[in-house]
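Listed after this line are the structures, all set down as C-alpha cells.
Please treat every number below as a calculation from the coordinates, not as lab data. Everything quoted here is computed from the prediction, not taken from an experiment. Cβ atoms are built from the backbone, for glycine too; each structure is taken alone.
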Structure 1
Amino acid sequence: MSAPFSSELAAAKTGSRVAWVFNLKGVRNVWVADGSDFNRTSRQVTHYTEDNGVPIASLRLTPDGKTVVYALGSETNDDKEVANPLSTGKEIKQQVFAQEVDAKSAQPRLLGEMGCGSEDCEDIEISPDGKWALWSARKKLWLASIDGKQQAKELLWIRGDANDPKWSPDGKSVAFVSDRGDHSFVAVFDIGGDQSRSNQVRYMAPSVDKDIMPRWSPDSKQLLFVRLHGDEQKLPIIPERPEPWSLWTADAATGQGHLLWRSGERMNDSFPDMLDAGPPLFWAADRIVFASEQDGRMHLYSINTLAGADSGSAHEGEAKLLTPGGFDVEDVTLTDDKKNLIYTSNQDDVDRRHVWQVSVDGGAPQAITKGESIEWAPKQTGDGKYIVSLGSSANLPAMPYELKPTGREMFATSVMPRDFPSSQLVTPKQVIFKSADGFTIHGQLFMPRNANGKVPGIIFNHGGPERQMMLGYHYMDYYHNAYGMNQYLASRGYAVLSVNYRLGIMYGRAFRHPPNTVWRGAAEYQDVVAGAKYLQSLPEVDADKIAIWGGSYGGFLCAMALAHDSDIFKAGVDFHGVHDWSVFLTQRPYFGNVATRPPDADAAIKLAWESSPDSAIAAWRSPVLLIHGDDDRNVPFEQTVDLVQRLRAQHTPFEELIIPDEIHGFLRWQSWVRAYKADAEFFDRVLKKDEKISAGN
C-alpha cells in the first residue's frame, strides 16, 4: 500500500507541459513536467501534507500551461454534505482552486465553492483565453476568473439542472444541458461578442426527448449533440429494451437543427453505456467521431459533417468504422490538429490496455504501446511533439510515462519508494474457464511463492459491475488498491483468483448485458461458483478452504456466495455490498404513484428480492467480516445495518468494521490499510488457524 497512484493526467493546449495528481499514502498533490526530459523536469506544484481524505479532482492546465486549476473535496451526499472522513468536527467544503506553476512560493487561491452532488459533475472547463473557469454545481453554472479577482458567481438563472458546460472555441458562448427530468435541452448562452444576444438562452432544436453531450464545431458556429428518447410512463420494467439514439447538429445562432445519424433498433444499437465518463464524441475538422456497439463491440466511427443535411435521410450505414476487430475501445482523445484519434483498447491483449492511433478519415490503426504493460489516459502535448499516458504493470503501480517508438519511459521516478517490493510481487496468470451455463470467464490467478503443501484459496470479485480486472495494477484507485491487496494475500500464502464475471467490460456488449442478471435473476453468480470450482481443481489448493472477498457489487456477490453456498465458501469479507435489491426498486419515485406505477411492479419487487442475498439468508452459515463507511453515497449504509440484524437473529457468526464518516471508495489511505489489515487477519484466523469466532460478535 506504499505504491503511489497517479491520476488526472492533463496537457496544456500549447507547449509540452503536462500535469497530474500523485496520491502518496493518502497525501494528494499536483505535479507537472515538461517535454524534452519529462523525468528531469517533474516537480511538485501543490504542497498538501495530510492523509485527510480530501481528494483532488478535475485537474486542468490553462492553455499556456502556467496555471493549474482543480477541485478540492468530495462530492456531496443527499444532505449536501462534503465528506469529512478525518472527522475534524468542522464543515468541509468542495472548492475550486488555482495556482501558478512557476512562481516561487505560489499558494493556491480560492476561486469559489463547487458542492457537486455526484462524481459526474466534477468537471471544470477553462475558457480558450485561459482567463475563466466554469463548472456546474447545485443545478447551476458557476463562473470565476482564474486570477481570483472575481469569485464564483452564477452564470445565469435557468429552470432545471444546468450541467455539462462547454466553451465555444472562440470563447464567446457556453453550451450546456438543461435537464428537466423526463426531457432535456441543449442550450447556448452568450457571454461575450454580440451584445444584442447576451443574456439570452437559445435552445437547440428543442423536443420532448433527452438531448445531452453538447460539442462545438471548430468555427463555433454549430453544435453537435446526442438525442435519446424521452421517458415513457407505465412501461414494464422487468424486460430490458434497446435504447435508440441519434446525433444532431444545430446552428448555434438560430437553434435550427437536423438529424445527422441515427442508430438502429436492436439491443446492440443502444446508446453505449460502457464508460463512466460517457462514450467518446468529437467534432473533428470535417467529420464527427463517435462510439457505437452496433457490431457488438465498443468501436469508433466517423461520419461526414454534411451527412443527413436533408432531415431524416441519415442512416446507420453512412458511418465509417475506424477500429474493426474483436476488442473494445476505452479512453479516447482527439489530437489538437483534429486529424487523429489516440485511444486505448484491449486489441490483441484482452486482459490489458494499450495505446493506439487512427486517422479520423480511416485507415489501419497503429499500435503505440504493446507488451506486458498496461497504459491508459493517453494525451498528446499541445505542441504535438509527445504522447504521454499513465501506466502500470504486474509489479509497478500507476505512474506517468512518455510513449516513445522505442518503448515507454517513466517520469517522476523520484516518487517511487525505494523499498517498494516490486521484485517480491507475483505475476498473475491469465486463466479462462466456463460457467455452468456456458459463459467464458476470464480471471487473474495469484499463486503464492514457494508454498508448502496445499494452500487456502480466495475468490475476489470486483465492483461496478462495469469493470475489468487486469494482469497488473488497475487504472482506478479503488482497484489499484484491490490489486495490491490480492498481491498481499498471495504473499501470505493464499491462492487468489480475481473473477471477471459477466456484466464486466471489454468482452463485448453481449457479455456486459447478459439476460437474467443483477436484480432480474443474478445469473452472474454462476461465474463466481465456477471460479471457486476452478480453484478447487488446482492441485496446489485446499478444496475445503475456499473463501471470498469483494467490494460494492463484489460485496453483493460475496454475500450471495455465503448465503447460497456456505458449503463451498468457508468465509467471506463483504465491503459495502448490496444485500436487498428490492429496496432500490421500491424507492423509485414512480413506484409510489398509482398513475405511473409499472404494471409489473409487484413481480419486479418479488424478482429483485429473490435475486438478493437476504432472501437466502437462512442457509448462511459461514463467518463473514462486514466493512462499511457510514457516509457511503453509492451503497446505502442501511444495507449493512439490515443484514447484521438478520445474521444476528439466526446466530450466524459475523464481525464488523465500521468506519464513521468514510464514503464508498475510502478517501483516507489509513482507512484502506485498516480495512485490508482486518481482511487479511480475518482470513488467517478463520482459514489457517481453524479458530472459531463467536456468533453475533
Structure 2
Amino acid sequence: MTNPRQILQSVFGYNEFRHNQEAIITDVLAAKDTVVLMPTGGGKSLCYQVPALCMDGLTIVVSPLISLMKDQVDALKLNGISAAFLNSSQHHADQQQVFDQIRSKQLKLLYLAPERLMGNAEGFINFLKTINVALFAIDEAHCISQWGHDFRPEYLVLGQLKTHFAAIPIIALTATADKVTRGDIVSQLNLQNFTLYENSFNRPNIYYYVKSKSDYYNNLHDFLTQHANDSGIIYCLSRASADRLADDLVNDGFKAAAYHAGLDKKLKDDRQEMFLKDDVRIIVATVAFGMGINKSNVRFVVHVDLPKNIEGYYQETGRAGRDGLHSEAVLFYGAGDVMKLKKFATIEDNPGQTRILQQKLQKMTGFCETRQCRRKYLLNYFGEQAPDDCGSCDVCINKPTLHDATIEAQKALSAVARLNERFGVGYVTDVLWGANSEKIRAEHKALKVYGVGKDKSKDEWKYYLRELMQAGYLVQSDDEYPILKLTEKSWPVLKQGEKVFLPKPSVLRTARDPEVFQQHPYEKPLFENLKHTRNQLAHHQNVPAFHILSDSSLLDLATYLPASLADLSLISGFGAFKIEKYGQPFLNEVIGYCALHQLQSRINLKQPKRQRKSAAPSSSDTKRTSLHLFKEGKTISEIATERQLSPGTIESHLAEFVTSGDLELDAVVPIHKQQAIEKAAGIYGKLSLKTLKENLPEEITYGEIKMVLGRQ
C-alpha cells in the first residue's frame, strides 16, 4: 500500500495534511467507516481521493450533481489520476468505454449518482461484485437525511450498501449538517463501528453582513464598485432574477454573467470557464452554481434573496475566501422573501417534511433578524460554542444605540394580549396600524389597540415586534403559521410600566399603500383585477409580469378609468406598441368594471404626457454652451466651475436637452440612478419632486430626477 504522504506530495503537491485529514485517511485505509464534517474549502475530497490512490481497487464516489461529477473528474485528470463518471449526459458508447476501463482496472475513481449505483434491478451492484471495489465515498451525505437542507429521496437507497458490501468501508462527507442530520446520516447508511470527525465550522476570514433589501440595487452597485477588481458570486432565488440582475450589472459596466440550470450546457461551461479565468468577475447565479467550484480567490458572496436554510447559506458563503484571505458575505434581507419561501417550503401530502423545511426557514430568518453576533448564531446552530463578539460581523462592528422604547413596547405587547396571543406578526402589525382591511375581524377593529400605532409605518412596527422577540418580551410559536405569545418579561412592562430599551431603528424605506401618493383616489378592486389580467398575459407569453406593465401603470388605469384606446396614450407606460399589443385586454377590464359599478371615465383629470420635441429652438445660448462643454467630455462640476454657475443650474440646462432628445439620458444619469428614480416614481408618484428627493439616496440630485421624469 502506497504511503498517503507520498501521494499527497507527488500527486496533489501539498507538503502537509490539514486539520484531521491524516487521521481520517488512516482510518479509511484501515477499512473503518468514517463520517466527516468539514467546512467548505477544508479539503474533504482529499479524505477519499488520497486513500483511493493508496489502495488496490476502485473507489466509488456517490455525487448528487452531474456538473459536480464532471468538475471533480476534470480536476483529477489534470493531476494525472485515472477517473471517470457515469451519468445520463453520456452517450451509450461513452458509457461502454467507462465499463471497459473498469474491467481492465484502468480507473481509480468512478463518480456516479445514487440511482445509477442502486438502480437497474441491482444490475450495477451485481457488476460491482465481480470487480475489486476498495471504498465507497458518499459526498454531500446530508442529502440522505430528511432533516438535511437538500434531502434527496434517491439517496435513501444507499442504506443497502452495507447489505451487499459489508466488508468495504464507507466514508460519508458533508460540509453542512446539524446534530439531528448527523445522526440520520449514520442511521440511514447503517453504519455500526464508525468514527465521527468534526471540524470547526468557523470561517474566521469571512465577514458577515445583513442589509435591508429596500433599494438593494443601489447598495449592491456601491458594494461592487468598491470591489471592482475582485471576483464574487451573487446568488438569486430564480433564473429570471439572475438573468435580469446580470443584465443590469453589465449595463452598468461590470464584468458579470448569469449562470443557472436553464442555460444551454455550452453556455454554462463557457461562463464557468470565463469566471475561473477572471475574464468574468461576477457570476450571478442560482444555487446551481458553486458545488465543486474550487476557485480560491472569490472575495465576496452576495445573496440578494433569502436562502432557504442556514445549511445552504453557510455552504454558499463558504465559496468565498478559500485561500484564507479576507472575504465578505452580504445578504439583502426583506420580510417579503420569507412569505415567498414559505410557499416553497410547503410539500403537498407531506406535513412532516413541510414542518422540517419551515423550521429551517425560521432559523434562517432568525439569523437575519438577530441582535447577537451573527458568527455566534451560525456556529451555535451547528452545535459549536463561540464568543459573544467576533468583531467581524455587522452586529459586532456596529453596536446599536439603545433608546427608550417603553411606549412602543407597551402598545405592541398590549395588542398581542388583546388578540389573545392567537395571531402572527403581520396581523398584529395591521391591528396596531389600524389597517382598513377585510381580513381584520370586526371585533378587533373595536379594540382600543386598533390603530394605536398609526403614528408609525408598518415596517417600523414589524421592526419593534422583531426586537421585542430578540429581547425576550415576545416569543414566536413553531407552527406552520407562527403566532406571537407573551413571556414572563412582558407583564412588568404592561402592568408596572417597567422601562424597555431597544436598538434605534435605522431609517426605514416603507412600502406604503399606493393611494397615499396618488393625486386622486383609485379603485382598489380594479387594481387587483388588472394585476390578474397582467399575470395571465405574462403567463401566456412566458415573460415577467412587470415587462408588460408596471404597477404604476396599473395604478393609473385604476385611477383615471380610460374608456378608449386613444385614452390609453395618456396612461403611464403605454406607448404605441403596448397599446397595440396589450391595450384591449386592459381596456376591457376597465370598461367592464365601470359598467358594473356605474362609474364614468376620469381621463379628463389626467394631464397629457410630455411630448418629446425633435429640437429645442427656444433654448438660450447659455444653455447651448453648457451642452457643448458637456459633449466635450467635461463633468457637470467642471462646467459649473468654469462658468461660475451652480451644478444645479448646469443640470437644469442639460435636462432641457434630454427632454428635447438632443442629449441621451444615459450620458448624464447612470443607469442605477435612473432605475432608482423610476422605482420611486412608481411608488410615490411624479407630482412632487420634494417627495421623490426625500425618498431617494442623497447622491441623487433634483436635476437628475427632472431629467428622468422629463424623458418619460
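Below, the figures for the structure above:
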read-out: At a computed 0.96 (Cα Rg over 2.2 N^0.38 Å), which of 1, 2; value: 1
read-out: Structure from which -13500 was derived, helix-only ellipticity at 222 nm (-39500 (n - 2.57) for each DSSP H run of 4 or more, over all residues; to 500), options 1, 2; value: 2
read-out: Origin of the derived value 5.6 (distance in nm of label points 7 Å out along Cα→Cβ at positions 571 and 595; candidates 1, 2); value: 1
read-out: If mean count of other Cβ atoms within 10 Å over residues 51-58 is computed and equals 19.1, the structure in 1, 2; value: 2
read-out: Among 1, 2, which structure scores highest (criterion: distance in nm of label points 7 Å out along Cα→Cβ at positions 83 and 579); value: 2
read-out: Winner on distance in nm of label points 7 Å out along Cα→Cβ at positions 203 and 659 once structures 1, 2 are ranked, highest first; value: 2
